[in-house]
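Values in this text are rule-based calculations from the coordinates and carry no lab data. Worth saying up front: this structure is predicted, and the values here are computed from it rather than measured. Cβ atoms are built from the backbone, for glycine too; each structure is taken alone.
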Structure 1
Amino acid sequence: MKFHALAASFCLFALSAPSALADDAADIRSRLHNWAEDFNEGRTDAACGLFSKDLVSDTQGQGETNYETRCKLISRVMHDPARKFRYAADIKEVIVEGDLAIVRLQWTLTVSPGNEASTESGLDVFRKEADGVWRIIRFMAFQNE
């Protein structure tokens, strides 16, 4: 009898594992789209909330930055009185493995006045942190030419 209960428990766990990974991937996708909305609406604290305090990022023209520097850059751009910056995400792929995930994506940045658009390809590494929230611990982004 114990064997049947154990086998049934194992089957339920095995069947739920792909579902949990899909839920994590959906959560990460949602966090990225929410980040764009937060950025576009000037919500600095919410936008910075996507990043881990352990962040290391590398972007073309800015070099390597940490959490504090990245959030200062975001805040400065979001509150630029002369220009309006808007981001949109095109998520190409989300791979979840345990408490780490890798996201391949493309960001479109539109700057007004002038509606000048540029695209950046990026690779984000997320970690599910102790509070259960997925945050970016590493990312690289480079402007497409």
Structure 2
Amino acid sequence: MAAIREAIAAAARTVVLPAGAGKLTCYGYTPDSVPAPCFFAGEFTLEFDKAMRRALDEAELTCRVLVGRADDVSAQRTLDALLAGSGPASLKTTIEAARGEPGQPALGGLCDDFHVTRVQGYRWYEHQGTQYVGAELIIRIIGDGRS
């Protein structure tokens, strides 16, 4: 999962933020400190043996995007753009671009496929004592359990 999380963070780095929003810092792990705006891959669940002989495992990865709150309105506008279903700032569009062509393994062969399935938890988050407006993106990942 570490390589998959890093590859998803690398895909997220290519997002184009709205003017004046800065640059999105992305991590494949939960960082100690968060330079806003920030995207990181957090916890995951992993279900083994979804097909016989370890032919398929399925994971659900929770990623977070946190935006500074110097200005509540502009922070939420930036977050809204990141959570949109399409557009240059859409994390869904940007991350899913790393799926590859139909029939090809995703993330350069790290998994069979993945899909950003939902956004949840749009709210204020505290990370290391600092408040951020943020949300979670849930990514469903499938792949061969034998590798």
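-13000 is what came out when helix-only ellipticity at 222 nm (-39500 (n - 2.57) for each DSSP H run of 4 or more, over all residues; to 500) was calculated for one structure; which of 1, 2 is it?
Values: 1: -13000; 2: -5500.
Going label by label, the one that fits is 1.
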*asked:* Quick check on the output: 25 is relative contact order in percent (Cα under 8 Å, 6 or more apart), derived from one of 1, 2. Which one produced it?
replied: 2
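To which of 1, 2 does the computed value 3.3 (distance in nm of label points 7 Å out along Cα→Cβ at positions 38 and 86) belong? Walk me through the numbers on the way to the answer.
Values: 1: 2.1; 2: 3.3.
So the calculation was done on 2.
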*When you work out FRET efficiency 1/(1 + (r/R0)^6) of positions 46 and 70 (r between Cβ atoms, R0 = 41 Å, to 0.05) for each of the structures 1, 2, which one comes out largest?*
1
*Once distance in nm of label points 7 Å out along Cα→Cβ at positions 54 and 134 is calculated for every structure in 1, 2, which label goes with the largest value?*
2
*Just checking, which of 1, 2 has the largest value of mean projected area of the Cα convex hull in nm²?*
1
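Taking 1.9 as the value of distance in nm of label points 7 Å out along Cα→Cβ at positions 30 and 110 derived from one of the structures shown (1, 2), identify that structure.
Working: 1: 2.6; 2: 1.9.
Derived from 2, not from the others.
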